[in-house]
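Peer 1: Following this line, the structures themselves.
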Structure 1
């Protein structure tokens, strides 16, 4: 009898679902390989998931694509306009067109080694209960120099504005670490082209009344140079937040 239940339990675990790890990139040769190598494959498998890494590349001119292939990732070449939002929307459309199953999950994090792939299992654990989970750097540990005072202040202002507009608290509107039950991807209504993606995601999730949870995540100094400019992108993120709230 004990053997029967053990076999039954093993069977249930092995069929829990597939984890898709989505890495948006553009010229991320310095961090991409490290991010892929640090994915906690053993822990993910113990939680009952098979996994695959999908890199959506937005017109890189360095060795990003070669590194993705060398590390065994699936590579999608972005088409259409340049921008993180365009790339992620294309990748999600591609994933949905392949078909998803109950129990599948998607984790998205930036490929610059600022986020810790080792934290993926805690996202998966919470996705048993919530449709969407996102990580807050401002509630976690930020490595010295990883986020400037200007960026931290701007993020706090944008997060407060989004919290007030949607009546749902977030402390890190601009986070690049997200987890989704795969079936929740069909409920996203994304329009972002560039760095307004995260505000677009937050607005879509809360506006669609998905169950959501924010958790602390740690943040390290990035590998490579950031192309985000607060004086340009900050106002765009705010406008996306407002537009998202009142477009429904």
Structure 2
């Protein structure tokens, strides 16, 4: 049986999932502060980076400097536009540099869009089943696209629990998923964009059939994050809402 930890890394994201044979990391901010949640053998089976913003990937520098091995690096398929204000040029270049380092070290790379067929998982590893439900390619590649339109959105089902990870997915992406996907959550929702209003699409939240909502956030770092309207939506549509800045590290045994 697995265990999942939602780490308290401020207005950013890091989640660790362990089974008997597997370690998955979803987003990677400040892992040096929580190094005891990283594998002691320094072997990570898969690192998911939902999108290329520092607060979701800058911990890759720690992994590089401390010689962690990553078998698979799975990240947003976004293609940055010239003059793109949704992701700074240096931010983009830094991510590319980390990616190139791990490729040279033998890491395999995947940049998936939403899978076409949901009769089988996109990937199965040591009892964990993973479905990629976003981004939808037309939204992620539109002429007016922004990085959050291409944030990875995926469900990881374990033996007992399920968690839907949304990164910082935009309202446009989440609304499309709500209208075109069934049974994509039904348990734990890792809320988009640290509880901001953009990413708290009401139709999406209603469609999730949430038991617990997890918001990785820190009040005061950004204006209106977490946003009171977003919090009201999560509270109305969840049995319970947890905030890492209030509850600290959150974990589930028997995942």
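Peer 1: Using helix-only ellipticity at 222 nm (-39500 (n - 2.57) for each DSSP H run of 4 or more, over all residues; to 500) as the calculated read-out, with -6000 as its value, let me know the right label among 1, 2.
Peer 2: 2
Peer 1: By the measure relative contact order in percent (Cα under 8 Å, 6 or more apart), tell me the structure among 1, 2 with the highest figure.
Peer 2: 1
Peer 1: Continuing with the same structure: Could you figure out which one of 1, 2 the value 41 for percent of Cα pairs over 25 Å apart was computed from? Before the final figure, lay out the partial values.
Peer 2: Numbers: 1: 41; 2: 38.
Working through the options, I get structure 1.
Peer 1: For volume of the Cα convex hull per residue in Å³, for residues 87-126 alone, which structure out of 1, 2 has the highest calculated value?
Peer 2: Once volume of the Cα convex hull per residue in Å³, for residues 87-126 alone is tallied for 1, 2, the winner is 2.
Peer 1: Shifting gears a bit: For structures 1, 2, which has the highest computed value of distance in nm of label points 7 Å out along Cα→Cβ at positions 39 and 55?
Peer 2: Working: 1: 1.1; 2: 2.9.
Comparing 1, 2 by distance in nm of label points 7 Å out along Cα→Cβ at positions 39 and 55, the maximum is at 2.
Peer 1: Among the shown structures 1, 2, from which was the value 1.00 of FRET efficiency 1/(1 + (r/R0)^6) of positions 31 and 223 (r between Cβ atoms, R0 = 25 Å, to 0.05) calculated?
Peer 2: The read-out comes from structure 1.
Each reported figure results from applying straightforward, stated rules to the coordinates on display, with no laboratory input. In this text the structure is predicted, and so the values were computed from the model without any measurement. Cβ atoms are built from the backbone, for glycine too; each structure is taken alone.
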